[in-house]
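Below, each structure is written out as structure tokens.
All of the numbers you see were taken from the coordinates with simple rules; none came from a lab. Treat the numbers as computed from the prediction; the structure is a model and nothing was measured. Cβ atoms are built from the backbone, for glycine too; each structure is taken alone.
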Structure I
């Protein structure tokens, strides 16, 4: 098992515990990935059906660009023997991780299922997304230097056809190259970063901003 995979796996485990404690990945929701290599593309990714607060380094999977689990080769021996057989598959949404890495050149992709991302994804679905501006916390997003920044967060209808959803996401991210995140309706939030720490920071910033908007806007919503 190469040192880079071991380190990445441990960091994903720590992120799982941290986000679980914040209520952002309750149950078995959410999924996280990080690039192990780009040529060929290999991602370390969390398994399907496992609570993120209970991840172990041995449960983290390695997949290729086709979302196939690498069962042999560098880094694989020993992992499959210890990880539960039922968890030896990535989420169907692994396809979205691969797409985001390709479009954004991301080094990590993190997906949360917080209450506020779920509520606001439904609230702003008809508008195709929401704009957030005027908050100091916007400066925590990579490349943003002023609270006057206008951050557009697209909202996509949830879709069980991952290939079709991936195409829509790709087209929208190309259309909005400054976007740092997107929402899936009644589902949750995706964000990314050049590195894992940057992606974690984006989760924290976007989740804060969504809660701020939700609490303020919620006072004006019809009961």
Structure II
């Protein structure tokens, strides 16, 4: 399996490196508006075993004939006009009817909190809302659903508690403040993988169980 993978909002390119370990024949492109020349140099040097090309704007991608797959993982919730963004992305010259889009977002707007505001989220999505937005952007829905089901109930409890707390300004933490340690990170990763594979069984049975994140797979 080979092609060209584009990760929009790639950050430190961690996802692309994991993707490349599994699919080494893919060419890799990382795009993030936060990239500066210095930051690109730093990230590239840390991942020099991977052939990743870095850009800070979709318009700057050059010498690419066709993108096979586009990843938008926890990205579109940060964009005020997500429909316009997706529409413009689909019109790029390297996107064609064979390009697959994988989009993942935080689920359920009733869970929107100060933490979401701190992270710069404009919204959360239901699967139906996400499907509607990609179709309004001119993309064709292939399949979708939810994942991280086991995290949904604790998040609901957290949201309820938040309503009764007065001082929340100092409680917001993001991935930049994470300090769980290697062991905790390992077990947390395995727990989420177990969650994904277990609840995927219900998906195969045609039972769509809600989760903390929603996703769609779509094409132009």
Structure III
């Protein structure tokens, strides 16, 4: 089965992690149609690192935005995502992925998630389960059964359109699930598909932690 998907990644000052994310996506068994990385006025070497890869991979697109006013950390991530989504929204795809620039995962990460979607036509939003390291080794982070991790969230296009996309406000990564559930979609994380969140939850922009 052919899985058609696009990725949108909002980033800001991720030079410490972004290359691991780039390599993880490039090595996927299923290549995205397009990957838009929206650089939210980074002040470090993030942009240069992304440019190094986008030069060699035509499906990686770097889009830079400048902010003339103080950033609202509660909504900056979703707002940057929406800028990127507007670039790819007219392409022919079945899934949209919101992916952070501080994660890494196995080469079959997306393929395995898409296989789960293919078995459940009502599954609208899903992710793998994520691991973080607080100095004692990598440990899984507990989430409610219905919650998909905001750092690597896959949304079926029909579901994304029905919920009106992501709101540019705090809590966007739970509001989308509430909307989807109210429209009879299901949402979940897949316990046997893992990814590593390299920057611990809550230290980035616009993240609202959701535990059980």
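If relative contact order in percent (Cα under 8 Å, 6 or more apart) computes to 22, which of I, II, III did it come from?
Corresponding structure: II.
Which of I, II, III yields 24.8 for mean count of other Cβ atoms within 10 Å over residues 108-115, as computed? Numbers along the way, then the final one.
On the way: I: 24.8; II: 15.9; III: 20.0.
Going through each structure in turn, the value belongs to I.
One of I, II, III was used to compute semi-axes √(5λ) of the Cα gyration tensor in Å, and the result was 28, 22, 19. Which label is that? It would help to have the intermediate numbers written out before the result.
Numbers: I: 30, 17, 16; II: 28, 22, 19; III: 23, 19, 19.
Matching structure: II.
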